[in-house]
Structure formats: C-alpha cells, structure tokens
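Peer 1: Please find the structures below.
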Structure P
Amino acid sequence: MNKKENPWKTLKKNTVYENPWIKVEHHEVLNPSGQPGVYGTVAFQNIAVGVIPIDTTNHTYLVGQFRFPLNAYSWEIPEGGCQLNTDPLATAKRELKEETGIIAQRWEKLQTIHTSNSVTDEFGIIYTAEDLEFFEANPDEDEDLEIQRISLKEVLEMIKRGEITDSLSLAGILRLHIERPELFD
C-alpha cells in the first residue's frame, strides 16, 4: 500500500477537556476538498492492551462487566490501559493477573489495532497468553467482574451471535482464528 500525504490541514487546535485518560480536542481544518470545517478528536493518554489466555484444552477466560459509557453489560477478553512510555506486555501481564488471577509463562503479540480511527488515536495491542497458572483475582476497586471459562469455539459463536462487541476482543479472537484455526475445533 502507498502512504499518501495528509490532505487535511489544521488551522487551529484547542483542548476542550482533559483528564488522566483522555483529551478532547476541537480542530478547525481545511478538509481534503480545501473547504473549511471542524473536527473533534479524542486523544488517549493510554495504550489499550488485551489478552487472550489459552489453556491446554483450548478454553479462554472472558471478563464480564457493566460498561458505563455503553450503559450495558459486556463480555470481553481481559484488558486495560497501559500508560504511554510503559511496557505494554508488562501491563498485559498485570491486567491478566488482576482481572482473572492468571499468570502465563508464554506470551505472544497477536494484533495491533486502532479502536475507532475516525474520532480517536487510541492504539491497542492484543496478546495471547499460554502455559497458565491460576491464582486469586484482585480487580481494581472500581471493577465488578465476572469471569467465564469458555471454549474458543464458543467464543467465536458468541461473536457470530453479536454477543461480543468490544473491539479488542473481536479483533483478537478473529485474528487468533485466522492464525491458529485448530484452536477452534
């Protein structure tokens, strides 16, 4: 694929809101046709990390929780935020242990994604974790989590039924299915 020159021209940029997780910016622009316009973006202060733990019987562990922005319950792979300039793999290991109590001996980077590139610069990294050991979970105080052990085959069926909508989970599971389809038999 050819990399093309950016056709957008930023005339002015203002930060409208900022907290430790996000920064909302208002841009006055010239769009690709040269016409003036506005664009709103959300800059993330973290990298999204997700983990697909895989046990010896091709089961994984999903985390269920109520997601405030969606006003809905969500099943997803264990995931969290990695501070910028921090090792994403170290964060993935911490999140997996905190949310599920799992420690893995073997890790592999599976996929990188942009979660919603029309309005945000959020970048995500998804790992697989294998050779699992099980301990007590210790979620953050603002997390009310349910853990579900489920076959990878059934996770794929949940995706087909529209029961998993989280972008890290979808991208990770579908990429794993492409890379290692034998895990889904």
Structure Q
Amino acid sequence: MKMILTLLFLAAPVVAEPMLIEDFSEGAETRWRYTSDQVMGGVSEGRAGIGAEGGVTYVQLRGTVSTANNGGFIQVRQELATRLPADATGIALRARGNGATYYIHIRPDASRRPWQFYQAAFETSGDWQEIALPWSAFKPQGGLSGAFAAGGIRSLGIVAYGADYEAELDVDWIASSTP
C-alpha cells in the first residue's frame, strides 16, 4: 500500500503557487513610480501614495484623468525585480475604487516604446474585491501584436486611463495567477 501511495504522489501534477508581485508593505513607495500623461503634453493630474487601514496596506491612485490635449492617464508602475513564472496564466489583484474602470498595463520585452503595452480592464466598487485577469483579457496597444510570454513581462502598471473622470483606486496586493 505504501508503494502505491508513493507512486500516486509521484504521478500527481506539480501545481505552481501564485507569485506575489506586490503587497505594498514596507518600502513599496520606492518600488513604484507615479507618472501621468503630462510627460507627453497631457493635462491629467494626480498622485499616488501608500495608505493603511484596518491592518491592510495598499497603494492609492487619485486624480483627474483628462483626454484633453491627447492625454488620458495617471498610473503607478513597477519594473519587476523578478520575472513571472513561465506557467502564469494571468494577473490577480485585490482592489476597491469609486465604481470606475481601471486597467493593468503590462510591458513585455517586445515593447520598445512607452505607448506599447498590453492592457486589461477591471471594474471597481467601494468594497474590496479579488479580481482575476487571464492573459486572454490583455489586449495589445501601440502597434504590438500577437501573444507574449509570461516570463518576458518586465513591468506592470496600475492605471486610470482613456476617459475623463475622477480616479480613486486602492490596490492591496497583486500576484500572478497559475494553473
């Protein structure tokens, strides 16, 4: 019987654990960089910071997104110190907001210009919710085409984008999804 159990254990598929990308704990403000469309002449204004409430530490993205003057974004972005697992199937996060639509932008090695990224939208509410974004939800922007390799993603952004609105978004953690 012991031999059968050992063989069954060895035959079981290995399931990778999700990789925590960020939990916004100590030092997160040095890992994330705020930017807006003002770097290219836009007029969106905002700020990002680290908040804490009830034992939860999170990034806050606040501001006014304006599509005037060819603009339309505010964001916080992180260059990934560790690449995602090759078998990752998407991005998961825990977020709350003001009911607006927000985005995760990823930049794979193939993106050479700032406007080249893959984006996936997610909706928010005033309550914390866990959100799963499979790779199929990420659409190419800026002339990119085709698929990308999860292990080739070099940066990730949390973005208020593409419309005129007030942004109010909190993100508690971000992780890779795995099979």
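Values quoted throughout were computed directly from the atomic coordinates according to the rules given, and no laboratory measurement underlies them. The shown structure was predicted, so the numbers you read here are calculated from the model rather than taken from an experiment. Cβ atoms are built from the backbone, for glycine too; each structure is taken alone.
Peer 1: Using the calculated result 22, 20, 13 for semi-axes √(5λ) of the Cα gyration tensor in Å, for residues 24-119 alone, pick out the matching structure from P, Q.
Peer 2: Details: P: 34, 16, 13; Q: 22, 20, 13.
Source structure: Q.
Peer 1: Sticking with this one: Computing mean count of other Cβ atoms within 10 Å over residues 64-71 gives 10.4 for which of P, Q? Please list the in-between numbers first.
Peer 2: Details: P: 10.4; Q: 16.4.
Only one of P, Q returns 10.4 for mean count of other Cβ atoms within 10 Å over residues 64-71, namely P.
Peer 1: Match the computed value 57, 39, 31 of Cα extents along the principal axes in Å to one of the structures P, Q, and report its label. Let's see the in-between values first.
Peer 2: Details: P: 57, 39, 31; Q: 71, 42, 28.
Structure of origin is P.
Peer 1: Taking helix-only ellipticity at 222 nm (-39500 (n - 2.57) for each DSSP H run of 4 or more, over all residues; to 500) from the coordinates of each of P, Q, which one would give -6000?
Peer 2: On the way: P: -6000; Q: -2000.
Matching structure: P.
Peer 1: Tell me which of P, Q gives 21.2 when you compute mean count of other Cβ atoms within 10 Å over residues 88-95. Before the final figure, lay out the partial values.
Peer 2: Values: P: 18.4; Q: 21.2.
Working through the options, I get structure Q.
Peer 1: Further question: Using relative contact order in percent (Cα under 8 Å, 6 or more apart) for the comparison, can you identify which of P, Q gives the largest number? Don't skip to the answer; put the middle values down first.
Peer 2: Values: P: 22; Q: 31.
Biggest value here belongs to Q.
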